[in-house]
1. For relative contact order in percent (Cα under 8 Å, 6 or more apart), which of the structures P, Q scores highest?
2. Computing distance in nm of label points 7 Å out along Cα→Cβ at positions 81 and 153 gives 1.6 for which of P, Q?
3. Comparing structures P, Q by distance in nm of label points 7 Å out along Cα→Cβ at positions 201 and 265, which one has the largest value?
4. With FRET efficiency 1/(1 + (r/R0)^6) of positions 33 and 233 (r between Cβ atoms, R0 = 30 Å, to 0.05) as the yardstick, tell me which of P, Q scores highest.
5. Ranked by mean count of other Cβ atoms within 10 Å over residues 73-80, which of P, Q sits at the highest value?
6. Quick one: helix-only ellipticity at 222 nm (-39500 (n - 2.57) for each DSSP H run of 4 or more, over all residues; to 500) came out at -22000 when computed from one of P, Q, so which one is it?
7. Any idea which of P, Q comes out highest on distance in nm of label points 7 Å out along Cα→Cβ at positions 121 and 169?
8. So if we calculate distance in nm of label points 7 Å out along Cα→Cβ at positions 17 and 113 for every structure here (P, Q), which label has the highest result?
Structure P
Amino acid sequence: MNNGDLTTLTIIVGILHSGIRLATPYLYAAIGEMFSQRSGVLNLGVDGIMLMGAFFGFFAVFKTGSLVLGVLAAAFVGGLMGLILCVVSITYQAEQGISGIGLYMFGLGASSLLFKTMLGTVEGIQGFSELRFCVGSFCLADIPMIGEIFFHHSLMTYGAFALVPLAWWVLNKTTWGLKVRSVGQNPEAADSLGVNVIQVRYTAVTLGGILAGIAGASLSISLLGIFQENLTNGMGFIAVALVYFGSWKPVGVLAGALLFSTVNALQLWVQVLNLNIPSDVAVMLPYLLTIVALALPFRRSLQPAMLTKPFTRGES
């Protein structure tokens, strides 16, 4: 094997490793949004929730040094913002798209204000370290290629991927999952069978908020170890798009997140290697891919029938 082959192999391994790593926040946020949409509620405020989760998670670790407290703080603020959306969109039946954008704007502005008043400048923390899965002197991370790709990630990354089968099991094998699917498809029928539609939607949207908050924390206290203004840079909107891309199924969301993050990793490597491709074109690649995927007509027929439609008991 010559040096050219080694260089090519190193780049491929680097892209695949980065693709898995970069999928972390998308998975947390998109799985949470999937639960919300399966119950019939569209949350376009995911990016704002992620920003607030990223700030409070970072700030908790910055002040206490506890990564656990950081994750809990992010989850708490995410759940609180999810509840705010519930009140506005479910109880008062405001137009879901507008209320979600409002929540995003609030999260963007509030996280920026808190950053300026409580931190003032970009600070760094020691976030989640990479696990190596060692038994004695043998470490899975040391296996050539495979170890670098699959066994060189933080606990938050493995947690994001573990969330996929867990979400599938909750949706398809639990009573609550059945209720979520039923209120998203036919809330009147679910209500006639004794299902509390409002309660189920509140729970699903709040859960989505919690996971979006954790998604933000995965950025600030795991992937980057810093917080700065507009840290997410629109990741929450991509997470919403990934739910559509994945046809409202956990495995589909996983496939979409990996595809998007791998293409994103590819464009980063294109810039690092200074290839003869305009940097603006490279940056556009993952977003162009998302637009093309969302344009496929068959996906729209798979969405929950009552998505974005309010429910009032007694009305059909």
Structure Q
Amino acid sequence: MRQDYRSQTIDPPLLDDLSQLVRLAIREDLDRTMDITTMAIVPQGVRGSAALISRNPGVAAGFDLIEAILQELDAPIELQQQVGDGESITSGQSLAVLSGDARDLLTCERTILNFICRLSGIASLTRKFVEAVAGTKARVYDTRKTTPGWRRLEKYAVRCGGGHNHRLGLYDGILIKDNHLASRAVIDGKLLDPGQAIQLARSFLASGACRFEHPPMLEVEIDRLSQLESALGASPNIVLLDNMSCEELSHCVSVRNKLAPEVELEASGGVNLKTIGAIAATGVDRISVGALTHSAPVHDIGLDWNLRIEGAVSR
């Protein structure tokens, strides 16, 4: 069974991040005071509901987190969830219904929408990339190009869209890049080749300087074909092929298949929905796409309100 980076699920660290982000969102909106517009205009006792309606097709993400968001908001709002994370959604579909005091609903609506629109946008874009490589062996991975503070949430959304997670942080895997090699060369003027760098990383891991619950992934980046045999010879988990043409990627796959078929190849750089199909066709195992998180548009979700007081109903 192949080794891979950890997949982000709804786990305690993610829920802790969510709690802190919701608290920050409350501070941004209320500044430890109140929603002055709602308090000035909306009388007490108005009850209502708001249906969350998708304005276009996509993939749901963040809906399994709404209950946790409501708990942090400390608002007595009832949730009727109609879709689960990872489900395909259509234009005009009702995704959930929030019910409660109109003042609470109006104060909390933007915070809730900001989370689910952002996460559903990432999941929806990821699904497009995943569909673009269908029929090939390539898997689509995210990167660390995430919104500060949102990384676990955004990587969770990538999973909802059918993508895979690359390392969660700098502590969660060894990825040797050209800047690491250049920084070391400053000391003695000697630039390590990829194979030497991998062996150095293995020695560090064996030293016991850090303890790991699971052995970390070992990956090395190359940007020239001349580096490939050295990298493969050291048997890392993955060789990252940076900004290579499809012709170069195909060559790397051919060499890998002969010398080290157990090593996976990851393509990175210049990946978009127009190019990913051709990249996947070269036979690489992984394609990392920063755009999944740094360029995903929000998914448009609106509210269909239903207000009532003393038996009267108005829309």
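Computed from the coordinates by the stated procedures, all read-outs in this text should not be read as laboratory data. Source: prediction; values computed, not measured. Cβ atoms are built from the backbone, for glycine too; each structure is taken alone.
1. On the way: P: 36; Q: 23.
Evaluating relative contact order in percent (Cα under 8 Å, 6 or more apart) on every structure, the highest lands on P.
2. Structure Q accounts for this read-out.
3. Looking at the calculated values, the largest one is P.
4. Values: P: 0.95; Q: 0.00.
If we compare FRET efficiency 1/(1 + (r/R0)^6) of positions 33 and 233 (r between Cβ atoms, R0 = 30 Å, to 0.05) over P, Q, the biggest value is for P.
5. Ranking P, Q on mean count of other Cβ atoms within 10 Å over residues 73-80, first place is P.
6. Working through the options, I get structure P.
7. If we compare distance in nm of label points 7 Å out along Cα→Cβ at positions 121 and 169 over P, Q, the biggest value is for P.
8. Top value of distance in nm of label points 7 Å out along Cα→Cβ at positions 17 and 113, among P, Q, belongs to structure P.
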